[in-house]
Structure P
Amino acid sequence: MMEYNIIIAGIGGQGVLTIARIIGEAALEEGIKVRIGEIHGLSQRFGSLFSHVRLGDEVYGGLIPMGRGDLLIALEPAESLRHLHYMKKGSTLLLSTNPIEPPQVSMGLFNYPPLEKIRELALKEFGLKIIELDSRKMAEEVGSIIAQNSIMLGAALALESFPLKYESVVSAVRRIISRRFADMNMKALEVGMREAKKKLGIF
């Protein structure tokens, strides 16, 4: 594998760093070279947060050059807008449809962008393929909204282009997630993968 670039975007508390670490551990288990870029933003509630994860033989730096992203996992819809310019035309946006409005919106300082606008930008201006998931609803069904990040990671596993095996991701989840929550997150992976396959027409 020459190069596969992933951006995980969300806000503090959504598990952005956990997904990055799981992907990194799974890649190492498969013998794939991995670089994780430094984390940008604030690891606190409502703080914008993202991570770059780069896989492949030809990857040397931790930060993805603009226009070279293969997959954008947006745990919060508006956060995807900050990273669209990093993506290749024809690359994939996994989009959680559950907005978390920052306090500035309720204070009337700015308006939260509607999902329609986010779709329009991603599709028409950047040429991305979009898979939308109600990650909150699915996470509630498996036990807790804290499993939303695993729902989205499971959706990534449904993509033909995603370079990691289900088994190595599961192994990484078991090493990284505490035993108390491991089974719930394993179920979330399966639910996210199944739902994304439905949307992709894979049966």
Structure Q
Amino acid sequence: MFFLSRPTAQRIARFRQTATQDSFSYPAVGATIEGSFPDGYNLDRNRIRLGEGSGTFERAFAALCEWKMFDIGWVELLHPPGPIVPGQTVLVLARTFGLYSLSASRVIGMIDDDSGHMQRRGFSYGTLQHHVERGEERFSIEHHAEDDSVWYDILAFSIPQHPFARLGYPLSRAAQRRFARDSKSAMLRAIS
């Protein structure tokens, strides 16, 4: 959904009510958790080293659970209070290129893996029918045993869904790159 001005609280509430009834907008639900990605989608991976040690890992995961990766100024996350849980519907209000967009996603699952050489914690969410894009995104924090490094990792696959996003494909991709860059900076700020 695109708007020329910021949508009212009532419009956002109606959108949320519709979104809670929405289904996922793509068939490969859970692919960012399973690691097999569908053909025909843009695959993006963005990472930044946050520091070292278990203290940094815990602070970074706490920041992730507080959605700090969205504290970037031009994006507003509208989510229910409380912890991130599978099935939770999340709205993203963004202002890009003079327009406001309102999109809905749903948390698919939590990630808590420890392979011995790396510990990863985070979550994935997928786009719903009322989203500008179609696809999935994983936000995770990694702690590598080999060098004690801690990383923030964003893994996503997407294609434009809304007609405006398809028509403005280069602008849509530019907004995605901007989000990744700004999100990495937000996580660095959140743990310092």
Structure R
Amino acid sequence: MQMSYRTKRLELKILTDTAAAQVLQFYLDNQEIFEEFETDRPQQFYTEPFQKIILQSEYNLAVKQDFFRFWVFEKGHPSKIIGTVSLHNIRWGSYLSCEIGYKFDQRHWGRGYAKESILKCIGIAFQELNLHRVEAYVLAENTASRKLLESIGFQKEGIKRQSVRMRGVWRDNDLYALVAGEGQWDGIAGKDR
């Protein structure tokens, strides 16, 4: 498992706490749109010290192969984060599965960067971590995210009723999954393009 990967147009990196200011700026630039689809954040979330703590924790989890958050950059622009993709809730043993999460700077939507990054991470999950299944949870009204997953080959398996509390209300999530050998990731995502 590497700490950075490349695709045709992008670089995906696991960052250390020295990137806290960059990460904070990414969240601040997209706060309004992200909060529509995220759980409530503590007030200190939007501070550099808080982001530093999160980055330290996530880096340690990556070393243990328990959690991987890749920060996405356009090639040639190493100081501007345009998105993030994570492989989390990794289950080993008889399950060999994980969940995938992602978010991208709204100024970079419509360019295929999310799809390119997700395909790369799915390749990492299946080819390097030897996982068998990748799941994604999406709010029903997040049409763009549902279409993105379906374009890759994820299939909707059902609804997790009242599975997440957001702004004091329990919300349903659609459950999507991709199994190794399915979808368009095969033969593409594992290779640098």
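We did not get these values from a lab; they are worked out from the coordinates using the rules stated. In this text the structure is predicted, and so the values were computed from the model without any measurement. Cβ atoms are built from the backbone, for glycine too; each structure is taken alone.
Please state which of the structures P, Q, R yields 11.6 when mean count of other Cβ atoms within 10 Å over residues 5-12 is computed from it. Label of the originating structure: Q. Figure out for me which of the structures P, Q, R the number 3.3 belongs to, where distance in nm of label points 7 Å out along Cα→Cβ at positions 37 and 141 was derived from the coordinates. Checking each candidate, the match is P.
Work out the source of 4.1 here, i.e. which of P, Q, R gives that when distance in nm of label points 7 Å out along Cα→Cβ at positions 29 and 181 is computed. The structure behind it is R.
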